[in-house]
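Each reported figure results from applying straightforward, stated rules to the coordinates on display, with no laboratory input. Keep in mind that this is a model prediction, so the values were computed, not measured. Cβ atoms are built from the backbone, for glycine too; each structure is taken alone.
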Structure 1
Amino acid sequence: MANLTSDPSRSPLGGNDKGLFDSQLNKRYRIDSVFSAAAWTAVVVLVLVLAVLIGDVLVDGVGRLSWDFLTSFPSRRPEQAGLLSALVGTIWVMVIVAVVSFPLGVGAGIYLEEFAEDSWFARAIEININNLAGVPSIIYGLLGLQVFVRWLGPITGGRSILSGALTLALLILPVVIVATRESLRAVPDSLRQAGFALGATRWQVVCNQVFPLALPGILTGTILALSRAIGETAPLITIGALTFISFLPENLQSPFTVLPIQVFNWVSRPQEAFHTNSAAGIIVLLGVLLLMNSSAVLLRNYLQRRH
């Protein structure tokens, strides 16, 4: 039998159709190559800019880093100024943000993804959560000022650590909820069906099967959310965080400051020595961020190995 594919006129596509198909395929490959080159160029430019910025900060601030700098309070004299109060305030705020946002965000995500019925109300909540993830942070600052500082002032202590932490928790809640839902969706539905077939309730399936597999992805989203919160300045300035504080907070209702506000205060001063202090403060802030993210990544990897 003759080979039909050796004759272009007898091929399934035909000679002209096959040539047109090859031309379109080559065009798509060229477009793909151009897009890949553009993407890699953008990544390289971004990494170079980041490296230049970090290098400039390191050159300016490494010489200022010392134990006295970490254990001294801010001062009007730049050579005596430190960031102890800002460092402690940042730790207080981030611990409360994590404690508040993680259970609320994960719980809301689990309910919306696993238990809520497909209704117009659930869809409206989902749309609003996605929109809230893109709201400017200053809006959350105004919300925190009205709700936590003014309305709930007798409980939160007004312009306090608790008010600032709750404001930042509201800021990152949409991110945690979206990350939780996406992680739950990544779990194969066959696992849920197998649990139901064995007689398990929906709560048992979610608790014992679905949630442990989704937890590493949930932690990844939480890491990104907390990384955003630790660098926020506008919401905390809006609710009244201090720019100069020479004492440590005693409780959740104490006045406070954080590292980004302290850095902003120093960099706005005209003296060059304060600019050096701000560069050292940025290095400390990056160190706290890396330490926090590294701990979360280690926890995530440990949970991945277990499951």
Structure 2
Amino acid sequence: MLKIDSLCCSYNNQRVVDNINLTVGDGEFVVLLGPSGCGKSTTLKMIAGLVDPEAGKIELNGKEITHLSPGERKLAMVFQSYALFPHLTVAENILFGLQARKTDKQEQQKRLKSVVELVGLGEHLSKKPGQLSGGQCQRVALARAVVAQANLCLMDEPLSNLDAKLRDEMRTEIRALQQRLGMSVIYVTHDQVEAMSMADKIVLMNGGKVEQIGSPKLLYSQPATPFVAQFVGTPPMNIVAKGDSLVGIRPEHISITETGIAARVIGCDYHGADTIVLADISDPGNAEKLIKIRSAGHVMLDPGQQISVQWEAEFEHNFVA
């Protein structure tokens, strides 16, 4: 549905998006994931037509849209700040885009009724944004995007202003809504939990480049680089030097045993369902070599306590140093 070919962008002679290639299928939920400043929001803005690319090409349904204006692209967008008009009611905010495009009034009301049922805003249509909670405001922004019936919906960190509990709820709602409508979505976030739980495909970016593209399972189980290994997963993968290479091992694949690699406990972090044990596996007198171990339940060990750890070779991931 969407094809991005060798897309580049620079600010102040600094390349912030460097040769991005990406395809988005019909009905696919694609997440652009990465730390702040990695170029994910700039990539989204180039797709939306809000930023002109320095080089590269963007195609939508086989038609090149690289230099079309935002309005000509007929895309929907959900912003981080909701971007609602405070003086308009919920219904007026939802229909604003359709009214601007002079859509038939009967068609507007038909779409409004349909989308209001989807997002559960039926009791709030006459309210102003100032009378709504953060979650309700986000539903209004979603409804405005859905009512446009656009080919592609772009979402720029739409949940970052919500508290943790509401983020969890909205994450589930957005994914369920997208699947029910079968719409294509490109979603920007720095939160790997959002990416892992929502995406069909993750595009992990770092320093303006793509580190790896794949399903959440692929990025977690077969990370292509140490950056991917340590960005995806909580806690991140342990990376330890082994000769001229680096070896990665997930915390849940390390066991505390009676015999194995000698380790010294640094501390324990109890999470309820499990405990994260921080330990040093370096040889005495050498620099610290810290690893994290995920153990089920309440495992409280004293700092300085000597333990043994081990893991199976099949769980090792080898990277070039």
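A compact table of results
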| item | result |
| --- | --- |
| Per Rg/Rh (Cα atoms, Kirkwood Rh), for residues 60-195 alone, the highest-valued of structures 1, 2 | 1 |
| Read-out relative contact order in percent (Cα under 8 Å, 6 or more apart), computed value 17, structure in 1, 2 | 2 |
| Highest-scoring label, criterion being FRET efficiency 1/(1 + (r/R0)^6) of positions 28 and 100 (r between Cβ atoms, R0 = 25 Å, to 0.05), among 1, 2 | 2 |
| Value -8000, calculated as helix-only ellipticity at 222 nm (-39500 (n - 2.57) for each DSSP H run of 4 or more, over all residues; to 500), assigned to which of 1, 2 | 2 |
| Answer label among 1, 2 for the case where distance in nm of label points 7 Å out along Cα→Cβ at positions 204 and 244, calculated from the coordinates, equals 2.5 | 2 |
| Structure (1, 2) behind the derived value 3.9 of distance in nm of label points 7 Å out along Cα→Cβ at positions 156 and 212 | 1 |
| Value 23.5, 78, calculated as Rg and Dmax of the Cα atoms in Å, assigned to which of 1, 2 | 2 |
